[in-house]
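Before anything else, here is the set of structures, which you'll find just below.
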Structure I
Amino acid sequence: MLLRYFYDEKLAQASYMVGCVATGEALVVDPARNVTQYLRAAEKEGLRITHVTETHIHADFVSGSRELAASTGATIYLSDMGDDNWKYAYADDANVILVTDGDSWKVGNIKVDVLHTPGHTPEHIAFLITDTAGADKPMGVFTGDFLFVGDVGRPDLLEEAAGYKGTKVAGARQQFKTVARFKALPDYLQIWPGHGAGSACGKALGAIPSTTLGYEKLFNLAFQLNEEDAFVDWLLDGQPEPPKYFAQMKKVNKLGPVLTSALPTPVNFDRATLDNVIEDGGQVFDLRNRGQFSSTHVPSTINVPADNSTFVTYMGWLVDYERPVYVLLPSVDSEREILHDLRSIGIDYVPGYFSPEVLTHRTQALPVITAKELAKRYPHDDIVVVDVRGKSEYADKHIEGAKHIQLGYVADRLTELPKDATLITYCASGYRSQIAASLLQAAGFEDVMALNEGEECWTRYLPTERGLVLDAVTV
């Protein structure tokens, strides 16, 4: 048996290839949309990808199951658990086999047993892996978004992100029962989760790529709470805001992602086209770093720097999937990587891109401010400080009197901000604050500044407070 681990740091998403060296067959679990990595790994190991599977209908990235099956001729194994709301629309495809709890199949000498693990989603399944060539007991479990290192999958995404009302408490109770089922499994089992630290599919994921069930029983709080209501309260409390694009991913993955070979090739456009796109109200994202954008940028463009591992997530927060997306590349040779990143969350409507060379005329700057400079001016009647971090970050500590609008909702709450005041955005590092400031500037706010320093600086120079308080601006 051979096991290979693949990790997308930008989405904190893990996928796996398990192969039988004796027969040359391989299974890929929860593949990402960019399938080249699996094809290369299989070729290097002398394997053929014959089976593809996924643990559930993903909410945070576009599944690569159909893409990989189209490239290899592999059979796709999908969950047939849950009611009709959680069924794959392409389940009737000739290369798809539906599986339920207790089903199994073989990949050469490797046995795959299906466990129904509802909670994160109703159809969620996990896979027990046994190398029958040398053992009659399983080695480990691909747990997807059920069990992580130090955490379990959140059950509220269907309600909070996809709009299925009344599902989060029911999901939490299902998760309690799934945890109870795993308590009866052997401690030695290795746990191979679908996400790592930074994923919005849980609230406290560990940064270690794998764990053992015995370790999780000892130190994962989900295994310590034996009373169901207490477990439900704990699991639902403090979950981060789900990115807006999660609803789109649920839709795409349920219907079946379009093959990338069917997508048009983006064009390298010139400055005249950029001006026309902006004049027509098109959405243009400038992916250069913060310093480059603040120094000079084209008016009405939004800065989401691609030099940060979270940039894909924030693109998903801000993009309108119903409209074409144009990007200004961070460098002339970054087109392929950026396109892969955008397509990983289903941003497929990309007619073209612009190289940095288009910045030759009609540009503007985005003012920035340090915490020390802000301390000299704040508080003052004509300054509104806007905290664009998450709700839990804001509740823990924020600048005294700051108004809270999480970055992903800034565009929805523009009317709450006065246009006759100086707006200063801030966050934990300066990254989100610049995105928010560029968004406000593009929306027509003329006096906007970004606090370009992180929490260590603004807590040193500015008064802070804890807990949720009334907004500094009311309408």
Structure II
Amino acid sequence: MIKFKEGDIICALSTPPGQSALAVVRATGHGVGLFLKSLAPQLTGPIESHRVYFTKFFSKLNNCYFDEGIVTYFAPQKSYTNEETLEFSVHGSMSIVDLLIKELILLGARMAEPGEFSFRSVMSGRLDLVQAQGVLGLIHSESAEQAIQSYRHLKGEFSNQFIKLEQSIIRVLGQIEAGIDFSTEGIELSSNDFLLAQLKSILDSIEQVEQYFNSGELLKQGFFVPLIGLPNAGKSTLLNILANQDRAIVTSIAGTTRDIIEQTVFVDGIKFNFLDTAGIHEAHDQIERLGINKSIKAFEDSDLVFLILDGTLPFDQQILTLQSVLDLKQKKWAVIFTKSDLVKDYDQQILLEQFINRYKLDLRLCFWISHLEPAKAKSVIFSTLKHFYSEKLDKDHSLLLHSRQFEQILMARKSINQAIFELETGMGHELVSMTLRQAYLAIQKVIGHHFDDDILDQIFSDFCIGK
């Protein structure tokens, strides 16, 4: 657990370590502005908040200036942590950074723990835990879409949903407890039907939040799309097309791929993890069997399966071979017919129509490609992926939370369901009140209105030291 001590001044490198053009060192805490008298003696006038000052930096340890750069001062209640803060931009040599940090420690600072700047921001009330997750999401975002969603978290758009949930639960809780306190006073109180309607509305909101979380997890982790087919069907060739490079070995010898090869591709900012797998067939040795077992596991863990069928071979036989080891009914799959350059256009159309009619498939999920036309192949594949994620992913409502926070959401749903059951079965309002308090506490832990040490430890341990 981060040991927050009021009055501590902390410092850390906020940019990645290593040689670079610039490095940023941050220090925060009450009285940190006084450090400039020693570190930047040339700055003799009043220092204003949110102003950038160019100056030389002085080392008491060496009794000389050691660098020049800029420093920015942030006044209390106007900084990331809500504390007085200094940010130094110096040349990106680790020797300069180390010396600057030593000078800060000599003046009374200590090294920050991972995530301590953001932790202080939460403790001071500038951010809540959902917004803090937005900060972490921005740091680790791999695409523009992830960055946009993380920024929405940081600005508090999703926090408002939890605040409304918190307020709704406390409103119902207040009505129930008023009924307990004034049950003998002849005052008209909320009926059970009215309370149940409110609780069911709260339950709907929590279930919607769960959907947002699942969408957010897909946004972070990406969709897993294995390329499944018989040996020499063109899986590795397709992976190389998607990767724009030779990631997998391609030969005319069947069974070249023995292990999983993964390639990440972003489509409209959405992450897709393609997996080149071993061809499904009757294995003749242990290594082949291990490779096929990995293919089966990739199929079972997939979000969408690309069935790769050799366009020059009978389709039904290929499907039967795949069905002998895979339960195709349990997964959503698209079909890619390869080697279209070896099949006449007229025959392609007939074979495609026959296949779609036989297996009752969506035309948008079946198409021909050729390795001789990689740009065209990528175009139709990306079009298919857009169609797929538009059904699975709500980009505008993707909630990026820590799994420990999501646990609290599940606990809140469980408590609300229990409270509904208790009201419907005529249990005493005292018991219903206790159950609702559990839901209220769980939502408070999600947003940080009630602090749980385990949750805080898990969340802020993911942050870098300078954030």
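Nothing in this text is a laboratory measurement; each read-out follows from the coordinates by a stated rule. This one's a predicted model, so the numbers in the text were calculated from it and none came from an experiment. Cβ atoms are built from the backbone, for glycine too; each structure is taken alone.
When mean count of other Cβ atoms within 10 Å over residues 89-96 is calculated, the result is 15.8; to which of the structures I, II does this value belong?
II
If relative contact order in percent (Cα under 8 Å, 6 or more apart) is calculated from each of I, II, which structure is the one that comes out at 18?
The structure behind it is II.
Please compute FRET efficiency 1/(1 + (r/R0)^6) of positions 65 and 425 (r between Cβ atoms, R0 = 41 Å, to 0.05) for structures I, II and give me the label with the greatest value.
I
Name the one structure among I, II that Cα extents along the principal axes in Å of 82, 81, 40 was derived from.
The structure behind it is II.
Assign the value -7500, calculated as helix-only ellipticity at 222 nm (-39500 (n - 2.57) for each DSSP H run of 4 or more, over all residues; to 500), to the correct structure from I, II.
This figure was derived from I.
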